[in-house]
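Below you'll find a set of structures to go through.
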Structure 1
Amino acid sequence: MSRIGKKPVQVPAGVTASVDGQTVSAKGPKGELKFVVNDEVLVKMEDNAVVVSPASQTKDARSKWGMSRTMIENILTGVKDGYERKLEINGVGYRAAMQGKNLQLSLGFSHEVVYEAPDGITIACPKPTEITVTGIDKQQVGQVAAEIRKYRGPEPYKGKGVKYAEERIVRKEGKKK
């Protein structure tokens, strides 16, 4: 039995949520999001909360139960508060700057890397070595942060590259004489 799926998702103040068949839609101060729940999971509104339950007791239905509840909770949180992911750049000469809506990265290549932000995502550079990715869709914010990190991931010897702010790089010892 899913422990996560059993808990109903409370709709926060300032957010309106509605269930139309298998589609859960939420509208809040930051925007509007929808999530289509799998057919093996039942969704309904009860007392200003979204209740999720499996349609049958098959293993497949029970495995999608908790994930569906978490996805609904993510869209409700996203339209109310939004999500943010911070990245740090380490290395001599490595830096980032905004060029209009595009992110321009100097990462030690012979060329500048230009990353175009997709719709619904805001990228900011408070410092030349910090990047902040914000948006209402948790998956999209994480995907954009991962794509930026992928250009030059942190290496284990000196820690140079783009890393998440909360990420800890396991360092290796260099060659010995």
Structure 2
Amino acid sequence: MEPNSEIGSAGPHDFPAIRALCNGFLDWCRSRYGENAWFVDRYYTPEQWAALLESLPRIHSAPEGEILVARLNGKVVGCVMMQRIDEHTCEMKRMFINPEGRGLGLGRRLAAGIVRVAAERGYTAMRLDTGRNHNEALSLYRSLGFKEIAPYYKPPPELRNHLVFMEAKLAG
């Protein structure tokens, strides 16, 4: 664990960095998928993405949601978000660590932190979706107790084979 790192709730001043991380995630996905990079822009059209970035503080606001950030030497280098699906179930969204913060255990700390917040808020299950080519994320999620499940929303048919859906039961 990096001694100059911390995980904490995002504040209003963190949103420019969070939006930059989200855009970095899309760029990373495009490079990861190579010839199938069309998948990224089909999942998030530019118009949908812009609207989503503007709505982050609202759709992930407490008490039903949360945004955690990872800081390295005071700089935001990673984030993870939670939003409500229903009274008992929430969803982990948009976890990403920029290259500067990778390899320091920050992704594990963010994921474990958002799982802990969800349980403290009374959720009994957390779901997520991720790309089939996100090997590091899949390994992390499995190590935290997430299991593959059937889709919990209806993805466009051409995207279905590119996505993995997972769920973890949360300690109450």
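Read-outs throughout are calculated quantities, based only on the coordinates presented, and are distinct from any laboratory measurement. Only a predicted model underlies this, so the values are computations on that prediction, with no experimental measurement involved. Cβ atoms are built from the backbone, for glycine too; each structure is taken alone.
Structure values in brief
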{"item": "helix-only ellipticity at 222 nm (-39500 (n - 2.57) for each DSSP H run of 4 or more, over all residues; to 500) from the coordinates reads -7000; which among 1, 2", "result": "1"}
{"item": "Label whose coordinates, when relative contact order in percent (Cα under 8 Å, 6 or more apart) is calculated, return 18 (choices 1, 2)", "result": "1"}
{"item": "Read-out distance in nm of label points 7 Å out along Cα→Cβ at positions 12 and 140, computed value 1.8, structure in 1, 2", "result": "1"}
{"item": "Structure responsible for 2.1, with distance in nm of label points 7 Å out along Cα→Cβ at positions 68 and 100 calculated and labels 1, 2 on offer", "result": "2"}
{"item": "Label whose coordinates, when Rg and Dmax of the Cα atoms in Å is calculated, return 20.6, 70 (choices 1, 2)", "result": "1"}
{"item": "Structure from which 0.75 was derived, FRET efficiency 1/(1 + (r/R0)^6) of positions 76 and 124 (r between Cβ atoms, R0 = 30 Å, to 0.05), options 1, 2", "result": "1"}
{"item": "If distance in nm of label points 7 Å out along Cα→Cβ at positions 108 and 156 is computed and equals 3.7, the structure in 1, 2", "result": "2"}
{"item": "Comparison of 1, 2 - label where FRET efficiency 1/(1 + (r/R0)^6) of positions 116 and 148 (r between Cβ atoms, R0 = 25 Å, to 0.05) is highest", "result": "1"}
